[in-house]
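Colleague: Please find the structures below.
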Structure I
Amino acid sequence: MSRTTQALLLKFIMTFAAAWVAFGFIDNNTLTSIFIVSLLGTVLNYLLGDLVVLPRLGNIVASLGDGLMGALTAYIYSIIILQFTTSFFSLLLFAGIVAVLEYFFHKYLLSAKKVAPSK
């Protein structure tokens, strides 16, 4: 397994844990919905946050953007899939947890030589 694949798996696990806390415990959503939101959030945050924003604007901006993008993804998913419910608090909690976790994840990405993006 390549280092980029391992990093993406770690990113998914972090996002899933944050979604489980925010949308599972607080809003009582199913694991299937939480899995889908986590997968969407992971892919979007990697493609936009890690590959585009992080190299150009740095860790703090990318981390905050990843948190906001994750919450926006969950909110849009809740509009499309009516069985998935969110509250302002759960979206805020999810964004906060993702932003903090992404800050440390980005430090790892920038220090790892064989993981995109790297210095």
Structure II
Amino acid sequence: MKLSELKELLKAKELTNHISLNVEIRSVIASDLMSDVLHSGVPADLLLTGLANNQVVRTCDIAGIKAILFVRGKVPPGETIKLAEECTIPLLVCEHSMFEACGIIYSKGLKPLE
């Protein structure tokens, strides 16, 4: 599934400028603990999180995660958005809870990391 399709599915808003949403999303990880994201060992394509700070972008850059979706309407500060643009990591935000967003994504066939 393309990130652009997920954006429509979750009624998400794009936070980054000039970064393509034509990214293929095959696996998803959902966590507010960046240590768990790094510990997973297998790079996911998308991170769902409610943690809205620079550490999220840095973690995804290190872990090879292609995109970030902030849940619960959390919008990171401008410096975090700028860092994501520098790392070419698209940022989206939706109003769904983490539980709801995961359920919607799972129901459309995307699977968690194995």
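Colleague: Quick one: mean count of other Cβ atoms within 10 Å over residues 78-85 came out at 12.5 when computed from one of I, II, so which one is it?
Modeller: It traces back to I.
Colleague: If you rank structures I, II by mean projected area of the Cα convex hull in nm², which sits at the top with the largest value?
Modeller: Answer by largest value of mean projected area of the Cα convex hull in nm²: I.
Colleague: Sticking with this structure for a sec: Just checking, which of I, II has the largest value of FRET efficiency 1/(1 + (r/R0)^6) of positions 30 and 54 (r between Cβ atoms, R0 = 35 Å, to 0.05)?
Modeller: Across I, II, FRET efficiency 1/(1 + (r/R0)^6) of positions 30 and 54 (r between Cβ atoms, R0 = 35 Å, to 0.05) peaks for II.
Colleague: Follow-up. Work out the source of 1.3 here, i.e. which of I, II gives that when distance in nm of label points 7 Å out along Cα→Cβ at positions 86 and 102 is computed.
Modeller: I
Colleague: From I, II, which structure was helix-only ellipticity at 222 nm (-39500 (n - 2.57) for each DSSP H run of 4 or more, over all residues; to 500) = -10000 calculated on?
Modeller: Derived from II, not from the others.
Colleague: While we're looking at this one, here's another question. Out of I, II, which has the highest value for distance in nm of label points 7 Å out along Cα→Cβ at positions 6 and 22?
Modeller: Looking at the calculated values, the largest one is I.
Since every read-out is calculated from the coordinates, none of them should be taken as a lab result. On a predicted model such as this, the values are computed, not experimentally measured, just so you know. Cβ atoms are built from the backbone, for glycine too; each structure is taken alone.
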